[in-house]
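Multiple structures are listed underneath, in C-alpha cells.
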Structure P
Amino acid sequence: MTATEPRREWYDRAGVRTDPRRLLAGELQEGCLYFPPALVPYLGHPLVRALPAPRRDALLARHLFHYLGFTAQFETRVVNRATERIAGGRCDIELPVATRLDAYRIYVDEGYHSLYSLDVVDQVSRASGVAVAPYDFAPFLARLDDVGHRALPDEPVLAQLLQVVVFETLITAILNDVPKDRRVLTVVRDIVRDHARDEGWHHAFFLGFFRELWAGQPAARRGRIARCLPGLIRSSLLPDLGPVRASLAAAGLPPAAVEEVVRDSYPPQRVNADVRSASRHAVRLFEETGVLDVPGGRAAFETAELVSRP
C-alpha cells in the first residue's frame with residue numbers, strides 16, 4: 001500500500017493542521033442560503049413552495065443541520081470505529097507501521113470534521129434562531145450494522161472495515177457542489193471544501209487498503225464479502241427520511257401532506273439513480289479487484305441495482 005503523498009504532506013496540508021476556525025459572518029442578513037436548494041429534493045414540491053418564505057428558509061437550515069449532524073456522527077461512530085482498528089493494528093491483517101500512521105492521521109482528520117460540523121450547526125442555529133432538532137443516529141447505525149451481521153455473522157471486525165471502505169470510496173454531489181454555490185453561507189462552503197480536500201486523501205488510502213484486504217481473503221470468505229458490499233453501499237446512501245418528516249412537520253405541514261411530499265420527492269427510481277451515481281467509484285474499485293467475479297458477486301450487485309444486468 002502506498003500513501004506517500006498524504007503521509008509526506010499531512011503535517012503541512014491537513015485541515016486540522018492548517019485551516020482556521022470557520023466563523024459565520026453577517027451573511028444571514030444579506031439573504032445568503034443555508035444550503036443549495038437543488039440538493040434538497042423536497043424543496044421544490046408544490047406543498048413546500050406554498051409555505052411562507054420564513055418556513056422554507058427554516059427547512060433549508062434544518063436540512064443543513066441534519067447533513068452536518070449526520071456527518072459528525074458518521075465520522076466518529078462508523079469511520080473512526082474502523083480506522084482506529086487499522087491504526088491500532090487490530091484489524092486481523094498485518095500492516096506496515098507507515099500504513100497505521102496514515103490511519104491515525106485519518107482518525108484525527110475525521111474527529112476534526114465532526115468538531116467543525118457541530119461548531120457550524122451551533123453558530124448558525126444561534127444566529128438564525130432555528131432550533132436544532134434532536135438527531136437519533138442509532139437507527140441508521142443499526143441498519144448499517146445489520147448488513148454486516150447477516151452477511152458476515154462471524155466476522156464483525158471485517159464488516160466494520162468494509163463499512164469504512166465503502167463510505168470512503170463513495171462520491172456524493174454535496175462535497176463537490178456546495179462549495180461552488182456562492183449563494184450559500186461562506187462558512188458552510190468553507191467547511192465542505194475543507195472536508196472535500198481531506199477526503200481526497202482518505203479516498204486514496206482506502207482504495208489501497210481494500211486492495212490489500214481483499215488480496216488476503218480466502219476464497220470462501222470472498223463470496224460473503226461480495227454479497228455484503230452491495231447492502232453496505234445502499235445502507236450508506238439511502239436517504240434518512242425520519243429527519244425529513246420531522247422537519248416538514250415542524251414547517252407546519254399536516255401528517256398526510258408530509259407523507260405526500262416524502263413520497264413524491266423520493267421515488268424509488270430517483271433514489272436508485274442517486275445511489276448508483278454516488279457509488280460508481282466504489283463499484284469500479286470492486287470490479288477492478290475481482291469482487292464481482294466471485295460466485296454470486298455480480299448477481300448481488302445487479303440485484304442491488306448497482307450494475308446493469310447483461
Structure Q
Amino acid sequence: MKKRLIGSMCLFLAACIWGGMYVVSKYILEFISPITLVWIRYAIAFVVLFLILMFFNYKKGRKVVIKKKDWLLIAWIGFIGYFISICLQFMGTKLSDAHMGSLITASTPVFVIIFARFILKELFTKKKMISLILATFGVIIVIGLDSMFMKHLLGNIILVGAAVTWALASVYLKIVSKRFNSLIITTYAMLFALIFTTPLMLTQHNNFTLILNNRNLILGIIYLGVVSTAGAFFLWNKGIGLMDVGIGSLFLFFQPVTGSIFGWLYLHEQLTFGFFIGGTLIVIAVIIAITKEDN
C-alpha cells in the first residue's frame with residue numbers, strides 16, 4: 001500500500017507538471033523551433049541529472065555496472081519515448097493549442113494497457129477496464145465538444161503519434177526499472193535522447209541572441225529543462241517502477257486538467273462545459289484505479 005501511495009504521488013505530480021508544460025512551451029515555440037526546444041530541454045536536464053547521479057554514487061561509494069543489453073534497452077527508451085514522442089509532442093502543440101495538446105496525449109493509457117498486455121502479459125482486469133472506459137469517455141467528451149478540433153487536425157494527429165510512442169516507452173521502462181533505479185534510467189535515457197536530437201537541431205535556424213536577450217524565454221527554458229524534464233521524467237519513472245504500468249499510466253489523464261486550467265489562466269484559451277464533465281470522469285476513473293481492489 002505504501003509503494004502504491006508513493007507511486008501515485010509521483011505520477012500525479014509528473015502529470016500535473018506536464019499539463020502546465022504545454023502553456024510554457026506554447027509561448028517559447030513562438031520564438032524557437034520545436035526541435036531546438038527539445039534539444040535545449042534535454043541538454044539542461046541531462047546536466048542536472050548527471051550531476052545528481054554522480055553525487056549519489058560518490059556519496060554511497062558505488063559504481064553501477066550496466067550490461068550491453070540494458071544499454072540497448074535504455075537507448076530504445078530514449079529513442080522512442082524521449083526523442084520521437086517528445087518531438088511529436090512539441091510539433092503537435094505548435095500546430096494545435098495548449099489544452100488540446102495536453103488532452104490528446106493524455107489518451108496514452110489506452111495504448112499503455114494494450115502494449116502491456118502483449119509485452120508484459122498484464123491482464124485486462126475489471127478495475128483497469130472500468131477506469132479506462134470512464135477516463136476515455138472523459139477525453140472524448142472534451143474533444144467532441146471542442147469546435148477547434150478539426151481546425152487543428154494535423155497537429156492533433158501528430159499528438160496522437162506522441163501518445164502511442166510514449167505508451168510504448170512506458171512499457172519498456174517497466175522492464176528496465178526492475179534492474180536499475182529511476183535516476184539511472186532517466187539520466188542515461190536523456191543522454192541518448194540528446195544524442196538522437198542533436199543532428200536535427202543542427203539543421204534548424206534559430207536566433208540564439210534573441211533567446212539570450214529575452215528574460216522570459218530564459219526562465220521558461222530553465223523551467224522546461226529542470227522541472228518538466230529532469231524533475232517530471234524522474235517522478236514518472238519512479239512512479240511506474242512502483243506500480244502496475246497499466247494503472248499508473250491512468251495518471252496521465254490529469255494532464256488535460258492542469259493543461260486546460262493553465263491555458264485558460266495564461267493563454268486565454270476557452271474552457272467548454274464538456275471540459276468540466278470530462279474532467280470529473282477522469283478524476284473518478286483514477287480514484288477507482290488506485291483504491292478499488294480487483295476481484
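Computed from the coordinates by the stated procedures, all read-outs in this text should not be read as laboratory data. No experiment lies behind these values; they were computed from the predicted model shown. Cβ atoms are built from the backbone, for glycine too; each structure is taken alone.
Here helix-only ellipticity at 222 nm (-39500 (n - 2.57) for each DSSP H run of 4 or more, over all residues; to 500) was calculated and came to -24000; which of the structures P, Q was it taken from? Write out the running numbers ahead of the final one.
On the way: P: -21500; Q: -24000.
Considering all the candidates, the number was obtained from Q.
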- [ ] Check the numbers for distance in nm of label points 7 Å out along Cα→Cβ at positions 73 and 169 across P, Q and tell me which is largest.
- [x] P
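For structures P, Q, which has the highest computed value of distance in nm of label points 7 Å out along Cα→Cβ at positions 137 and 201? Could you put the intermediate results ahead of the total?
Values: P: 2.2; Q: 4.5.
Between P, Q, the highest calculated value is found for Q.
If distance in nm of label points 7 Å out along Cα→Cβ at positions 17 and 41 comes out at 1.2 when worked out from the coordinates, which of P, Q was used? Please list the in-between numbers first.
Numbers: P: 3.9; Q: 1.2.
The value was obtained from structure Q.
Taking Cα Rg over 2.2 N^0.38 Å for each of P, Q, which is largest? Kindly include the intermediate steps, with their values, before the conclusion.
On the way: P: 1.03; Q: 0.97.
Max of Cα Rg over 2.2 N^0.38 Å: P.
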Open item on the list: By the measure relative contact order in percent (Cα under 8 Å, 6 or more apart), tell me the structure among P, Q with the highest figure.
Closed with: Q
